Structure 1
Amino acid sequence: MEKVELVIFDMDGLMFDTERLAKTCWQEGAKEFGFTVSAEVLDRTIGRTAPDTRKIMLEVLGEDFPYEKARIKKDELMLDFVEKNGTPVKPGLYELLDFLEEKKIKKAVATSTEKLRAEKLLKKAEVFSRFDAVIFGDMVERGKPFPDIFQKAAEVCGCDEKNCIVLEDSPAGVEAAWRCKMPVYFIEDIAKPLSDTKEKYKKALDSLKDVIYLL
């Protein structure tokens, strides 16, 4: 592998087992307002920003769907779960962070999630301060699948984009990394790799632990 200066992590579904939790909380939140959100619709929102998620849901459920109210309820349910149970961390995260620190390779988070919720998850898992940069979804104008968030992570860390690698679990994230020519490795969570993204990632890995052997 070429020289790696920076490893950029997605968050939900990659570092934390929160996509399944989010799906359940979305369905419960929508149900309070008399709407049913299918798993298929929620799968389309994985890796997307809040504005993109809103657009997808309103297209499917109609303009009468109270997106903002349902989202607030979803966030309340998720944060309540995390307060009671802690952030559900995916296998290999702490080991990979230890390895990167030992090798003096920089680390960044590039998540489509807005700062308010993402920062709480990262701090609850005691990893927020371990990253050289954390770029939230509401810090960039265009979310994934546009490359802006990965480019900003490289810029903030002072690293050449060609010396960065990206770890992703969503097709939208894979597309975003591919667009800025950063090698991206797919670690499957809920979202399956789409046929048009399979040629855009370097390799599929089973877990974050495999990144250690990769490097």
Structure 2
Amino acid sequence: MPDIKGMLKTSFIDWSKGISSVIFLGGCNFRCPFCHNRELVVNKTADGCIDQEWVLNHLKKYKTWVERVTISGGEPTVCNSLGDFLVAIRKIGLSIKLDTNGSNPAMLKDLINKGLLDYVAMDIKGPLSNYGKYCGVEVDKGRIEDSIDTIIKSGVGYEFRTTYVPGLHSEDDLYAVAEYLKAKEVKNYKIQWFQPKNTLDPFYMSVKPVSKQNEDRIKKAVGLILKN
């Protein structure tokens, strides 16, 4: 049984395709210092978990209005029973989106091959050349690349995204990721803008967010890289 730490019954922003319920699983194998889900990252115990059957019953009851489910975290693929949970959701007749850091390509392939995913959103923390800097731990970059390639070839909907953290990232870091994805003919790459809220490392609570003017300029530059 997955450690379900929270549930957002309706969200208009987690899946661009429409309204979804969002289920948050506890535990993560990364320690990104800017992460704003501190409690989910460090708390992978049964304490405070929501009962799985209650969640499934709720999804079944309201499936006429909410036909999609986003599975987020933490990092959902650290949960060995994730596949069984998705099977139970699929039996209700719902579409499933997975948010992942891409560190478990074997599970990702298995879920895709079993037809349990309709959409995957993968965080690319920054250029692969210095990945541990953004993740707070040493990372097998081969696994990250494997997940990226698996998603691109999967046939399911997908997006890649990077959270831009001033001081941790440079603008050139974003452009490097965009160039990397362009070489793979990826078009759906999104920049997320760091907000200093509930960060894993308290230092980042004092980091000033990017101005709206700079957001627009950076998004335009990234878009041009992917387009050209």
Structure 3
Amino acid sequence: MRTMSSDPRVTVGIIIVCAVAFLASGSIGFASSSSTRLIQEFAVWGPGIDVLHQYYRLVTGAFLHVNLLHVGFNMYLLWILGQMLEPRLGSGRFAALYFTALLWGSFGALAVTPDAHTVGASGAVFGLMGAAAVEQRAQGINPFKTDIGLLIIFNLGLSFLLAGISIGGHIGGLIGGGLVGMAFSYADSRRSRGLGYAACAVLSVFAIAAAIVVSGGNGISG
């Protein structure tokens, strides 16, 4: 998959933003803290979106993390997947994939736990896994016989086994990334990258609209 066409500049940029946001939050350490000012004001949170119309939360929450282990694990996976996908897709399409999956992760988190403050890049990272799995499938490779499949299974397992992890965010991001991967594959078959970008725009608008709908507490609590 690493047919080099560009350096992973977007990947590096996202990691830098997440690192700076983590340092700015003041929760530097291994103890989890969801009460910092940045998390309270910028996390994905249903009442903030539904009542206060703080729609920016759908994006900003994905750049915040609660402790060193949280940010370190997400950034490690982002670096591994970014090195794999960004050179293959190109920086523009990689950015479109990442932010579409990010929005689907926010939608998934709100659908399951609308009243919780949800942060972390894991929804978008799951989206990268989903897109990579679709890419491998398009090449005739069974993703569940590769490291990508193992990553998906392992991380989904952790989502259900460990407390405090956004199951909805992970599944939402995985679905969003998979859909983008299929859209890119179709666009490539038609030799039209514009179709891929258009699909990302449609998927993003859908995720935003659906997230606003479920942020009012209509999701499944748990």
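Summary table below
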| quantity | calculated |
| --- | --- |
| Source structure (of 1, 2, 3) for Kirkwood radius over Cα pairs in Å, for residues 130-185 alone, computed value 12.7 | 2 |
| Computed 0.60 for FRET efficiency 1/(1 + (r/R0)^6) of positions 50 and 178 (r between Cβ atoms, R0 = 25 Å, to 0.05) - originating structure among 1, 2, 3 | 1 |
| Identity of the structure behind -22500 (criterion: helix-only ellipticity at 222 nm (-39500 (n - 2.57) for each DSSP H run of 4 or more, over all residues; to 500), calculated), options 1, 2, 3 | 3 |
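Readers should treat all values here as calculations from the given coordinates under stated rules, not as data from a laboratory. This one's a predicted model, so the numbers in the text were calculated from it and none came from an experiment. Cβ atoms are built from the backbone, for glycine too; each structure is taken alone.
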